Structure 1
Amino acid sequence: MAEIYANVQSDNGSITDQHALREWSRRYMDALADIKDLRVGPRLASLMTAAGLQDVDMRMIQLPLSAWSTDPRMRQIGAANRNNVHQLLESVALYPLTQRVHMSHDEFSTLINRARAEVDDHNLKAYFPL
């Protein structure tokens, strides 16, 4: 089982609360908190064990949002993932942010454009925990 944790992280700790990617994560997760637990990923192993499953193994993998990794395989994955992330930022958040928390379309577009620019900033080393 694999679950993306929508809270964007940085391999070098450079993403702060002032970054658009962090704002996107926070607003997206908050907008859906009453209908879906988007923070469940890190707890899946304990939930599965509590349900009686045995030999449950949990590993967190960094899913790079772009080609920033020094590891050739992860760099290739990040390069392939970049366009997916650019689309995902808008497609999964459009309804929750504009309809559930009433963000204006202009504010939403600005947030998405800023977040996409940060995805492309390899110095941020942004990733989704998987």
Structure 2
Amino acid sequence: MELQEYSNLLHRVKNLEHRLCKNFEVATGFSLTRYEMMMFLKEHNSCLQVDIQNYLQINQAAITRHLKLLEKEGLVNRVRNSENNREIFVSLTDFAKEKLAKCQLSSKEHGRCVNLSLNKEDLLELEEALEKIEKEL
């Protein structure tokens, strides 16, 4: 593949990612990053802010900004560790659990995620291609 072809492909992927994230946000009511944060918290109950940061591979300022917004919306609780003031424990609120459950139910009722007409086989092929790329980077 020529460099320009590769560049064009990367540009298309970048634009597609942006559009997919917008569609996801419209369909779910959550940005992709905040949804991933809440799903991580749902799986781990309460955890340290740094654990979420490491999972999402984002910087400290970004994780703090996202969590402050989620806290303001009543979706997470943040509590400083009384034994180590640098650590912040984060957990989902019941309100967040309800919103996530409604989001999951809505997705199942419509039979597909984020209004894409991709079937399971298409998604599996995409996942395999992404895994191959990740291994090579």
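Read-outs throughout are calculated quantities, based only on the coordinates presented, and are distinct from any laboratory measurement. Here the structure is a predicted model, which is why all the values come from computation and not from measurement. Cβ atoms are built from the backbone, for glycine too; each structure is taken alone.
Assorted remarks:
- Computing helix-only ellipticity at 222 nm (-39500 (n - 2.57) for each DSSP H run of 4 or more, over all residues; to 500) across structures 1, 2 gives -13500 for structure 1.
- Looking at volume of the Cα convex hull per residue in Å³ over structures 1, 2, structure 2 comes out largest.
- FRET efficiency 1/(1 + (r/R0)^6) of positions 9 and 105 (r between Cβ atoms, R0 = 30 Å, to 0.05) derived as 0.60 - corresponding label from 1, 2: 1
- Highest-scoring entry among 1, 2, by distance in nm of label points 7 Å out along Cα→Cβ at positions 41 and 81, is 2.
- Origin of the value 20, where relative contact order in percent (Cα under 8 Å, 6 or more apart) was derived from one of 1, 2: 2
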